[in-house]
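Values quoted throughout were computed directly from the atomic coordinates according to the rules given, and no laboratory measurement underlies them. Fair warning: this is a prediction, and the values are worked out from it, not measured in the lab. Cβ atoms are built from the backbone, for glycine too; each structure is taken alone.
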Structure 1
Amino acid sequence: MAQHTQVRPTAAAGPHQAVHHHWLFPGLIIAVIAGIQALFVFCLGYPMLHASPHAVPIGVAGPPAQTAPLEAALVRQPGAFDVRTYPDAAAARAAIRDRAVYGALAATPRGPELLVASAASPQVAALLTTEAKAFGRGHPVPVTDVVPGPAKDPEETGALTTLLPLILLSVALGAILAHAERRAWRRLGWCVAAAAGAGLAVSGVARGLGTFTGHYWADAGVLALLVFGLSACAASLISARPLRPLGGLFALTMLFLGIPSAGALVPAELLAQPWRAIGPDLPPAAALSALRGITFFGDAAIGRPLAVLACWAGLGALLAILVPTAAAARHR
């Protein structure tokens, strides 16, 4: 006699379980985005709220007998200032124009005189002005702005408004190209086109606003290097599935470290760690330093920041070549 096997129907997922799975993924995404936003706000606010001088290069100028008290007063704050001596005020002014120091205290027959360069950093100029009050012995210390900032933007807030959109949109452009364009050479070409267009357009806008009024083509070149380096690195890393965690790390590094340490709000010498150590080697800080050197200081001290930008641009181009080659080799 044949035996019949009874098959028990599998219980369907209940309505509560379906709702749970339906909301789990969107909830997780919202939590991650909220965490990134909170950390971004922290990384922008913490360095500014905890800004303090760390080896800020400042000069003292004049005969040793007259500058010794000035130098002794500056070094009372351990590690705050990197004091450099100059024979006279003219040498100190030259050092400021060469971006070797942010300012200098010059001993004159009338008493101490403070030399600053607000174009280098309005924050440091204000800090030195405050410090110099102690040397006046009840009298105001005369202040000379050797290299003043832009007349339309004395606080240089335009530096942040110029760089912030470029940094964010360049990384976003790389992520979009990584998903929209599969051919590596086309991705690279789009990055070049975007960099050229952004450099030319933003340089013109910044010039019109009075933020960066240096050589138009030089400023455009610096901005183009910034955009290309960020977008090419992001596009190349995100386009390869095994490297996408590195692509995310790259984007977060620019967001959490690159923007706060760019020097648009607080210069590197006033930042807390790790922003102070990492900032100068990231594209945002290098771009701003080069733009300031071109606009206000007659191209002084722009070699290192241009080298940093060139290295990041070269890394982006190299990744655009190597990543597809490595992917093709794995599929052979």
Structure 2
Amino acid sequence: MKFLAPEAYQPLAQELFHHLSTMIRQALPGSRIEHIGSSAIAGAVSKGDLDIFVGVEPGEFQDTIVAIESLGFRIKTESFRNEWLCPFESDAYALPVGLQLVMNGTEFEKFLVFRDRMNADANLRSAYNELKRQASGLDEDGYRHAKSEFIESVLSTVNRRPVLFKTTHFTAELLSPADLGLVIQLNSECSDFYFLQNGQSPNEADARELFEQVPAQCHPSMKLPIGLFDPQKTLIGVLDVLRGYRTASDWYIGLMLLSPRFRGQGWGAEIHSEFVAYARQAGVKRLMLAVLEANDAGRRFWLRCGYRKFKNYPPRQSGRRFHSLSEFELVIVE
């Protein structure tokens, strides 16, 4: 069995995912479409295929099977299937494509949990790659068994979200698409920010950006969605971070959002301070972010945290509004 280095297949897989996710979203506008499998795991060796997760609501599951078949995918009759999961495949593209149709909220969201757990742990990624190298002499059934055991061992340790860092009052944990509902609720509490930025109330698409939105040149594994939880395990804020953006030693903060109940008490600075320490331990040398010119409170906060403005951008559209942007940076390791 032959395995490919990540650079030999992941760029093509990412390009193909972008093409197919656009096609699927047009046919299934209400579905969750995620890149899963080895091609969505940074640095993972693979046989060189693409896996796609499509999540739908319970009442849509059966109709979605027909819709996916109409797109040219065929049901994998030899694979496990039940009322919550239906696997498809296609060999009509540059890479073999597998598609997992999953009912939202069921155990089969484990595809997403496994991907996120692997991207958060370099040691697990190394172990996964070593398993595949050792499996090069196995037949298909032997490889599938070894891979299944590894995946189950990883999932068995996922009792809660990985903790990234702690502050005096809060815990920062790695979020996954399974936490979408929590983010939607938080955004609703923070509607003042979305009215400022977009001129309208937040919607589900705004929440999905925390997990899905990356620049075209970036791999999805660069995304680091951080949830901030109080002692009662309530999500009170998020950090949307892109690792390795601009240079390998830069992290870009796309958003830092706190519930209004937790603003103006110094807790934002407390969270930022521990986030800086966490980033520094990860080898980061510079943090970057952009601030709307209309966001006076945000600009004052980042200046108090030690950031300096180094670039201005002309107005661009955001929802129903146009905003000029200023880019800021904080050097954390000289």
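Assign the value 11, calculated as relative contact order in percent (Cα under 8 Å, 6 or more apart), to the correct structure from 1, 2.
Details: 1: 17; 2: 11.
Computing relative contact order in percent (Cα under 8 Å, 6 or more apart) on every structure in 1, 2 gives 11 only for 2.
Given a value of 19.0 for mean count of other Cβ atoms within 10 Å over residues 189-196, point me to the structure among 1, 2 it was derived from.
Details: 1: 19.0; 2: 16.2.
Checking each candidate, the match is 1.
Say we calculate distance in nm of label points 7 Å out along Cα→Cβ at positions 45 and 285 for every structure; which of 1, 2 gives the highest result?
Details: 1: 2.3; 2: 3.1.
Evaluating distance in nm of label points 7 Å out along Cα→Cβ at positions 45 and 285 on every structure, the highest lands on 2.
Can you spot which of 1, 2 the value 33 was calculated from, given it is percent of Cα pairs over 37 Å apart? Mind showing how you got there, number by number?
Details: 1: 33; 2: 21.
Clearly, the read-out refers to 1.
If helix-only ellipticity at 222 nm (-39500 (n - 2.57) for each DSSP H run of 4 or more, over all residues; to 500) computes to -11500, which of 1, 2 did it come from? Walk me through the intermediate numbers first.
On the way: 1: -20000; 2: -11500.
Source structure: 2.
Of the structures labelled 1, 2, one was used to calculate FRET efficiency 1/(1 + (r/R0)^6) of positions 93 and 277 (r between Cβ atoms, R0 = 30 Å, to 0.05), giving 0.50. Name it. Let's see the in-between values first.
Details: 1: 0.50; 2: 0.10.
Checking each candidate, the match is 1.
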